[in-house]
Structure I
Amino acid sequence: MVIKYGFGKVILFGEHFVVYGLPGIASRVDKNVTVIITKTKGVFKIKNAFFGNKNDDEIIIQLIKAMFPEIKLKDMTISISGDIIPKSGMGYSAALSVALAKAIANHKGISIKDINKIAFEAEKVSHGKPSGIDNSASTSDKPIWFENKTAKELHLKKEVIFVATFTNKFSSTKDLIIKTRKFLDNNLERFEEIKDLYQLIVFEARQALEKDEIEKLSILMRENHDLLKEIGASCPEIEDTIKESYEHGAIGSKLTGAGGGGWIISIVKNKADADELVDYFNSIGKESFIVKIK
């Protein structure tokens with residue numbers, strides 16, 4: 001039996017801007033997709049705790065074939081589970097791709113030098129033209145600086161505490177990319193201005209994160225969110241959840257992921273404030289947990 005994991009991610013800065021070649025900052029989180037492969041002679045089966053219909057099984061097969069074109073899928077049962085919420089902006093598809101790549105390679109005795117590169121092939125099946133930031137964050141033990149499809153690990157002065165909170169609205173990454181693309185097509189001059197503003201934000205954010213400048217990070221997160229809101233990535237559920245976060249201890253919050261629902265990420269002054277914020281959101285039925293970036 002083989003057991004392998006792929007981790008979810010949060011984007012601290014970047015979101016839609018990385019699609020246009022601009023830098024982003026992301027980190028993996030302790031939410032995962034688990035893939036277990038057992039030998040079952042004469043039988044090939046997929047057990048997916050997230051989804052259970054035939055169409056979803058076909059998608060899993062497509063992901064595997066994208067990563068391992070020559071593989072013969074037989075004599076095995078692939079069981080998929082985990083605690084990531086699919087279609088929520090936390091990188092479910094990337095986590096699944098990473099876990100599948102690790103498990104299949106181990107089960108078949110295939111040597112892989114770059115799991116991130118292999119998983120990216122599966123991400124193309126899920127998203128068409130992905131940036132690569134999700135699978136890069138999922139496969140790194142450190143927060144990453146992602147630019148031009150290349151990830152570099154960031155080394156922080158000390159641990160920084162964030163809180164991730166689910167807005168209770170599901171969203172489609174593909175739909176949000178189309179929506180923001182329409183903004184670009186209809187507002188070419190303004191979009192160029194927004195990209196310039198974002199570049200200033202992300203480079204300052206990298207320095208602030210590395211130097212543990214919490215107050216500065218909080219301001220930059222607010223500014224990044226305002227730009228994402230302008231290009232159409234936010235929604236009432238995100239805005240309401242951000243408002244609630246400020247009322248219960250957050251000093252900076254923004255959407256994370258594609259937007260249109262999904263998760264927000266908040267920065268707080270200390271662990272006590274993080275605990276209080278998590279307790280509040282969980283008490284009102286919005287899943288929330290601490291994210292430690294180090």
Structure II
Amino acid sequence: MRRHNIYVVSVAAVLLLLTCPFYATAHARVSHFVTVDLPGATGTTPKCINNFGVIVGVYSDQNFANHGFVLNHGRFTSIDYPKAVFTNAVGINDFGQIVGRFDLDDGTDHSYVLKNGRFTQIDYPGSTGTLARGINNRGEITGLYYDESFHSHAFILSGGQFTALDYPGSVGSDGFTEASQLNNLGDIVGYWSTDSLTASGFLYHDGQFTAQYYPSATFCGTRGINDFGVMVGQWTDDSGNDHGFLLVHNIYTNVDVPGSTSTDPYAINDVGTMVGGYTDTNGIEHGFVALALTATSDH
């Protein structure tokens with residue numbers, strides 16, 4: 001890993017967001033958007049944020065090679081799995097343990113967990129590819145794997161044991177289930193489909209799936225969940241435009257970074273700080289940090 005002391009756009013504003021209180025009420029909105037661009041990167045996408053405000057994600061360098069990163073209050077660390085041609089970082093818990101994906105030059109997809117500076121490879125048994133996406137404070141890991149037919153299934157790795165998770169009815173020639181994140185209570189979010197044309201979000205709680213549908217969306221994927229049960233994700237309108245959403249007590253709030261052509265929130269922590277990516281009018285991808293505000297926290 002390579003460490004650099006750098007500062008993103010308006011880091012002081014980012015640090016303020018990381019310490020603002022969040023109150024989980026039904027009347028929510030998102031504001032205080034701050035752009036996150038790593039210096040020299042051609043694209044930056046934060047994927048997760050823990051309760052200490054440490055952000056992980058993926059960036060593209062000048063050669064358009066992808067690397068994982070950690071952004072810890074202005075200090076940037078690049079993450080590259082040994083001998084990998086692609087690395088990202090998509091999940092982090094409050095102990096600083098990180099999960100992500102890496103690709104080898106033979107085209108295979110694998111995952112890793114990074115603890116105390118040491119990588120451990122993760123592969124779902126018998127899979128053709130494994131993508132770890134979230135890790136909680138209990139060390140449980142969720143994500144997805146591809147079977148021999150290259151169909152995707154969600155999984156949970158707990159106590160060294162893998163368990164496959166499939167939304168009812170999603171197993172078929174064009175169906176899939178993909179997990180995105182999990183919280184410290186073990187609740188898992190993601191998205192599922194019975195065909196290749198549409199998708200809906202899901203919440204997996206106490207062994208039961210609940211479908212989530214953004215009104216009038218052609219695609220809906222739930223990306224992140226905090227310990228209050230507040231969720232974020234992405235939805236697509238009937239014109240093919242991508243937007244974000246905040247879901248509080250079964251009420252959806254649309255999320256669009258001002259001036260963007262698409263917005264994709266990936267995670268929200270218990271403080272209410274949201275991270276994700278957006279595309280500007282020039283087609284350039286940037287990261288963002290924002291604050292979920294409610295009627296209570298506005299005062």
Structure III
Amino acid sequence: METNKVKFKDGILHSPRVKPGKPVLRRNVVVPSPLIVPSPSNDFANHKKMEVIRGIVVHQTDTESALRTSISPNKSFHFLIELDGTIYQTLSMEWQAHHVGLIHSRCILERSCPPTELDTGRLKDIYLSEKSHLSEANQRKIYAIEKKKKHPFRFPTNEDSIGIECVGKALGYVDNDENKEPLADQTNVPEKRKIYKPIPPKQMEALKWLVNELSRHFNVPMREVFRHPEISWKHRQEGRGWNDNKSGTEIYDSVQSKYRTEQKKEEAAAKKKAAEEAAKNAGAKQ
């Protein structure tokens with residue numbers, strides 16, 4: 001049951017708190033543009049119908065305002081929240097948005113992978129194939145494995161989740177330490193040197209209200225509400241403040257470290273066994 005003055009119809013959230021469409025400048029006045037509803041006759045024809053909603057994903061835009069946040073056929077979202085807490089709905093929830101990307105392995109993050117998939121299966125082989133952050137090719141291999149799973153054994157994807165973008169800039173800091181001064185030159189800053197600004201109070205209040213309304217209406221449990229980096233290969237601090245959970249990449253790093261330690265032990269044991277057998281064979285020949 002919706003709260004007072006909140007209604008859902010045709011994928012649109014009707015509320016005094018929500019404005020339809022992304023803000024644009026017209027004659028130096030900020031007004032919402034028409035709501036983006038994909039159809040075969042426009043640039044958003046590659047958006048598909050969303051048959052079911054199972055999750056909500058919180059993002060940050062890496063922009064300074066809603067006006068500077070772009071929407072394209074390959075990058076879209078359902079809601080956009082300005083720093084002052086203003087909420088815009090940019091896409092009907094009857095349509096899929098392009099906002100999640102390649103997802104992590106859920107069973108790795110939740111320590112629930114069966115041995116056939118993890119210890120002796122494909123996932124472990126992928127993790128041990130590289131010494132550092134997985135390449136896009138291996139990220140796609142993991143995504144292909146996950147896509148075949150049914151929810152909740154995988155994370156929500158574009159086809160079954162609502163995307164919420166919070167306006168927020170990622171700044172480059174000296175030594176990646178936010179307690180120091182930001183870099184004077186913010187152009188071409190490597191992603192790993194950037195730190196997202198925390199979600200400010202007014203924006204956070206609006207985000208909590210929106211998530212609660214969506215969760216209540218679509219029966220999405222709060223455990224299926226994620227920061228983008230929890231489920232995909234994104235900047236690990238994006239959306240910080242919504243929760244303090246580790247990003248998927250941080251967990252993957254620890255998993256890979258564990259595997260490499262085990263691999264070194266196995267290799268050392270194999271060498272020791274080979275040396276003992278060689279010594280035994282040499283003694284037998286004497």
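Bear in mind that the values in this text are calculations on the coordinates, not laboratory data. Everything numeric here is computed off the predicted structure, so don't read it as measured data. Cβ atoms are built from the backbone, for glycine too; each structure is taken alone.
Taking FRET efficiency 1/(1 + (r/R0)^6) of positions 167 and 271 (r between Cβ atoms, R0 = 30 Å, to 0.05) for each of I, II, III, which is largest?
Result for FRET efficiency 1/(1 + (r/R0)^6) of positions 167 and 271 (r between Cβ atoms, R0 = 30 Å, to 0.05) over I, II, III: largest is I.
Can you tell which of I, II, III yields -500 when helix-only ellipticity at 222 nm (-39500 (n - 2.57) for each DSSP H run of 4 or more, over all residues; to 500) is derived from it?
Among I, II, III, the structure yielding -500 for helix-only ellipticity at 222 nm (-39500 (n - 2.57) for each DSSP H run of 4 or more, over all residues; to 500) is II.
If we compute mean count of other Cβ atoms within 10 Å over residues 135-142 for structures I, II, III, which one ends up with the highest value?
Of structures I, II, III, the maximum of mean count of other Cβ atoms within 10 Å over residues 135-142 occurs in I.
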